[in-house]
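Asker: I've put the structures underneath this note.
Derivation of every value follows stated rules applied to the coordinates shown; laboratory data play no part. It should be emphasised that the depicted structure is a prediction, and the values quoted were computed from it without experimental measurement. Cβ atoms are built from the backbone, for glycine too; each structure is taken alone.
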Structure 1
Amino acid sequence: MTPRPVTLGLDLGTSGVKVVALDAQGQTIAEVQRSYPLLTPQPGWTEQHPEDWAAASVDALQDLAGQLGKLGAVPLALGLSGQMHGAVFLDGRGEILRPAPLWNDQRTGAQVQEIEQRIPRADLIARTGNRAVTGFQLPKLVWLREAEPQVFARTRHVLLPKDYLRFVLTGKMHTEPSDASGVGALNLVHKTWDTDVLDALGLSADLFPEVVNSWDVVGRLKTELSTRTGLPVGLPVVAGGGDNAAAGIALGLTAARPEVGSVSLGTSGVLFAPLTQPTPDPEGRVHLFAHADGGYNLLGVTLACAGALQWLHDKLAPDTSFDTLLTEAAQVPHGADGVTFLPYLAGERSPWMNPDLRGAWIGLSLAHGRAHLTRALLEGTALALADTSAVMRPLSEVTSLLATGGGARSDLWLGLVSGALGLPVERLEQEPGAAVGAAILSMPAAGLYPDLPGAMRALRPPPGTNIPPLAIDRAQSQHREAFGRLYGPLQDAPHPRKATY
């Protein structure tokens, strides 16, 4: 049997790890998933044990290697992706000092204020592309210094989740721009740590690893892990990308095609727009990150999307299928007969950057039932994405969106999103994720393509199905009124709807 060359992609997610093997034609020939627990030791805190990531990942790689052996496939390189913004604190020997706070951890509100007191917000945005954000890694480091000074005194390295895993696999510490730009201290123009920002906070750049290209080989699999997993000795390990950037690579989103972006209806809602130049929103209402292709991207993140529907199901209708809930919602006219849902169940990221916002159903009467609640939830999450889109559109060239995430399986939900954003939305027949993007990032190192642009062009997903937009103007008006009545006075940034209503 002629050996079949493949590359491996590993995505270290919040709920678990996924590993895939991709051949040179972009076909996934094997995949493995493993889960690990999420810790919530206090309200607003989310943590995980990095040891759990490593154990699950090594186990998944071992399982995958066994499958590949039976298929006659030979791994040539491994790329990594993962949840962004988390912080793994290590001592001088590389030992873990405490559980890692995650991207959705909200403990750092005071530290965000402290950062912006020491560094004017406009200056921070101009340098890093972002204002200070509770979920980012930099405020976590400031928090550690203040809340756990003994741990901070022993800290010599702070790594992002996927970069910690690569350290486990190779013994080398590196990061790459797409993930590093979510730390809050990377100068986006130079793609190096901004020493002016760090000096203002009394932090050393030596705490952070060297920044390399996302497609660079930064280490090789340790011999003992090759023996344990069955993967080739010295397997090249590529820097990879943050989860949203890697997913963008898998979708073929690049500055070479700035008119095509994506919308993800996952646990959170995410809008992705590729850019050729680092052009931030001056008020920092959406994120500006480096892209794994060497360019940049705008990223708008709403914290409750399909996660909001999951919450409704679990709390109010645990014995009802999601299909039933969506079918019921489709029978309710747009505007949900006057019911409005504000989807801020965990605070909000874009465009409000306010962890204290909270969700609500408004306009309820005895005439309303479960179907109205569900319809209002779908409309509310779509309109939260529209608030974010209103900020992003003047900064990007996006004219159409590829849809991903569990919510994208619903024609109703996608139609509402298309109507709310005023953009055509296309659902792909197969949805490549961040693990696939990580595998594509490793293809140049494997010699399967001469460079990353060539791999992305060859492996771009085929066209999908355009979803017709649905009317949402009535819900939009209700959403504007409800938000202004409840939360308008809390906002210190201009309301994005001023340009769209």
Structure 2
Amino acid sequence: MAGTLAGLLASGCVRKNFFQPDARLNTSMLLSASADSVRNVTAGRQYARHGGVYNAMVGRHHRPSWAAPVTAPVFRLSTARPGGLHPGKVGGGFNSTSLSLTAGDGHAYVLRTVDKDPIRATPEAVRGTFLVNVLRDNVSSTNPYAALLVPPLARAAGVPHSSPQLFYVRPDDPAFQSDSLVHFRGQLAYLEEKAALAPGQPAPISVVNSEKAFASVFTSPNRRFDQPALLRARLLDAWLGDWDRHAGQWSWAMAAPTPGGFAPISPLPKDRDMVIYRLDDGVLGWLIGHVAIRHWVTFGPRYKNPVAQLSNGEYLDRRALNQLTRAQFQTAALDLQRRLPDSVLQRAVRRLPPAVYALEGARTLAAFRARRDDLPALAETFYRDLARQPRIAGTQAAERFEIHRYADSTVVTIFPAQGTVAFYHRAFVPAETRHIQLEGLGGDDVFVVTTHGAPANRQPAIHIYGGPGNDELRPPGRGLRFEQGSAPAGQAFDKLPEE
């Protein structure tokens, strides 16, 4: 079987006309110019053209949902938002095609296709091969309407969210006749805000991408991530089964300084395409998700591999959750449980189009309930993974690191060189932490290590990278390793995230 599959992948060619030409099932019926909505449109019926043997081998995934007939309003730039929308730049990630839009009130929106084309993520050498067909077909692992579930769930959880609205783009719409907009014609697309705040969240000074947010934190001790807010968002990610949470899937709200002088940076999640993902219901899908690409974790009533599922967001988690304790993780999980009663879950699942709800509603609701009940166990697993080898850093300014070694814990506190107000403080216990990495980054940093009482037999090892400044360790001690230079480039705390 494996040899047959390998031969098929190597010898085939990319299929022409892979995608449905129009979302409407009956394109022979003329769509009137004044039509406000269309019935019997599909997100991607090409994914459901396979038979039982293929589905058993590759996976049934969400193919029936892609082919299910739904109703959608017709998209018009002049009426989609009050005052109309003005088109801007065409873009998109490796899969979606998107169009930036500006409303009459100045708010920024994006229109992005529901169906995806991952060919942009494939190396040039394989773009003419059967592998492209495989990757395109794997889009059926996602549910095309999963993003509609998220707003009421995120709202209840206290996590910022957009509110995507489904539209059908007419193939004859004059606004979509340029070559750059060809992928929108006759397709379903989501219109959503580019950056949406949580209810009651004050307007930020600015909204920036991950690269700018982390650059600001590495530069100044006055810029700090809102770590409890990010933890709440990451637990919601895991509960939703959303594994695609790399740095490019976030914007950040830059707030004004607090009375204490710190300016918090709050997370604004984007793009919910991988919610309720399903891959491992076929032989090939199981092998991919369990052996080859382990963070492609299938959503179900239990958390199948939570560490792998969360690993796409490791850059954020290692740097912006490193001050939170085990108790805070548990408190956040219990709070999320409380915020997601059955009434909220039912209301969210009912946002699926009726034909899709008939296919997936009961199954999704049951999984949400079971996963909610296991949130404390998930939080414990998440915490232990991050606590095992924490990474902590100063900034480009000069700082004083105070490390206190007790028999039962190691306490790390970081102050500005001339200041008395710490911007980092946390205790680490040997049962959870094996190794602590400290990085001074820039400035002339001082690392002061104080041992209290007789040293314990088991304490976390500490590796200190001073950085490019004239740094000082006092005094050297057992279990300490000090290097004047920076950490290796690929592992450095201040290596900026890739969008």
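Asker: For the read-out helix-only ellipticity at 222 nm (-39500 (n - 2.57) for each DSSP H run of 4 or more, over all residues; to 500), a value of -10500 was computed from one structure; give its label from 1, 2.
Answerer: 1
Asker: Figure out for me which of the structures 1, 2 the number 170 belongs to, where volume of the Cα convex hull per residue in Å³ was derived from the coordinates.
Answerer: Computed on structure 2.
Asker: For the read-out relative contact order in percent (Cα under 8 Å, 6 or more apart), a value of 16 was computed from one structure; give its label from 1, 2.
Answerer: Source structure for this number: 1.
Asker: Rank structures 1, 2 by distance in nm of label points 7 Å out along Cα→Cβ at positions 167 and 271 and report only the one at the top, that is, the highest.
Answerer: Max of distance in nm of label points 7 Å out along Cα→Cβ at positions 167 and 271: 1.
Asker: State the single structure among 1, 2 that was used to calculate distance in nm of label points 7 Å out along Cα→Cβ at positions 39 and 87, giving 1.5.
Answerer: 1
Asker: By the measure distance in nm of label points 7 Å out along Cα→Cβ at positions 47 and 295, tell me the structure among 1, 2 with the highest figure.
Answerer: Max of distance in nm of label points 7 Å out along Cα→Cβ at positions 47 and 295: 1.
Asker: Which of the displayed structures (1, 2) returns the greatest value of mean count of other Cβ atoms within 10 Å over residues 119-126 on calculation?
Answerer: Evaluating mean count of other Cβ atoms within 10 Å over residues 119-126 on every structure, the highest lands on 1.
Asker: If mean count of other Cβ atoms within 10 Å over residues 383-390 is calculated from each of 1, 2, which structure is the one that comes out at 26.0?
Answerer: 1
Asker: For which of 1, 2 does mean projected area of the Cα convex hull in nm², for residues 279-414 alone, calculated from the coordinates, equal 9.4?
Answerer: That value comes from structure 1.
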